[in-house]
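Next up: some structures, all given as structure tokens.
Each value in this text was obtained by applying a stated rule to the coordinates, not by laboratory testing. The shown structure was predicted, so the numbers you read here are calculated from the model rather than taken from an experiment.
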Structure P
């Protein structure tokens with residue numbers, strides 16, 4: 001078993017989903033891993049990670065609209081408003097989603113479905129530079145064996 005780690009920065013321009021699949025897949029393929037487990041972790045409390053459909057952009061639009069309805073930006077609802085009207089709603093949206101993802105790696109590539117993409121979900125209106133840690137644990141010799149074998 002070996003480990004590899006890197007940090008990827010994602011520059012955001014406001015509240016929406018940012019697909020990072022290509023950068024993640026390219027990094028994994030550049031490592032000498034055959035089989036293993038990839039963990040992605042975002043180092044923020046007002047952004048999150050998700051796996052979603054990447055074929056139709058309306059999916060991302062609908063998700064963003066849903067979270068805007070679910071967690072409204074209203075100063076009268078929250079006491080934590082230090083960084084603006086979207087501050088506490090961003091923390092709530094992050095708590096409702098995920099700060100990490102685990103994705104199996106087989107034959108040197110993340111095991112994503114045909115329509116699955118990896119996204120950073122920005123919950124703040126202002127631009128941010130978001131850090132995503134990629135940690136890969138695996139074998140270089142095809143050591144993973146199916147229980148069906």
Structure Q
């Protein structure tokens with residue numbers, strides 16, 4: 001029995017930011033959170049990552065409450081700890097000191113072994129003219145694909 005891969009993407013991120021480097025991090029979740037993600041009920045749109053007490057945490061990631069969760073249910077926008085190697089954490093921390101860089105979640109998925117993973121990126125915000133350039137390129141690609149058909 002093959003399962004469809006659940007991938008929840010942050011579509012707004014590529015429009016708002018230039019990605020410098022990406023990392024795949026494990027994420028600590030409760031049982032009801034995992035079940036909600038498997039149903040596809042999570043959003044990464046407003047989410048961002050912060051360092052607190054030497055650990056990396058994701059804030060504002062919304063995972064809807066599980067319907068059959070009863071009193072065991074989780075808080076939808078709680079802080080969630082990310083799991084990375086110490087060397088990766090040091091690299092991210094050193095690059096974060098540069099002005100204008102931030103850590104943005106790109107996508108949430110399950111690994112082959114069934115663990116929840118969060119792909120994060122060190123990113124720098126785009127200026128308005130960068131966004132316009134991206135929109136022009138997208139429109140040109142769309143026109144080219146129409147002509148080719």
Quick check on the output: 17.2, 59 is Rg and Dmax of the Cα atoms in Å, derived from one of P, Q. Which one produced it? P
Where is relative contact order in percent (Cα under 8 Å, 6 or more apart) largest, in which of P, Q? P
If helix-only ellipticity at 222 nm (-39500 (n - 2.57) for each DSSP H run of 4 or more, over all residues; to 500) is calculated for P, Q, the one returning -6500 is structure P
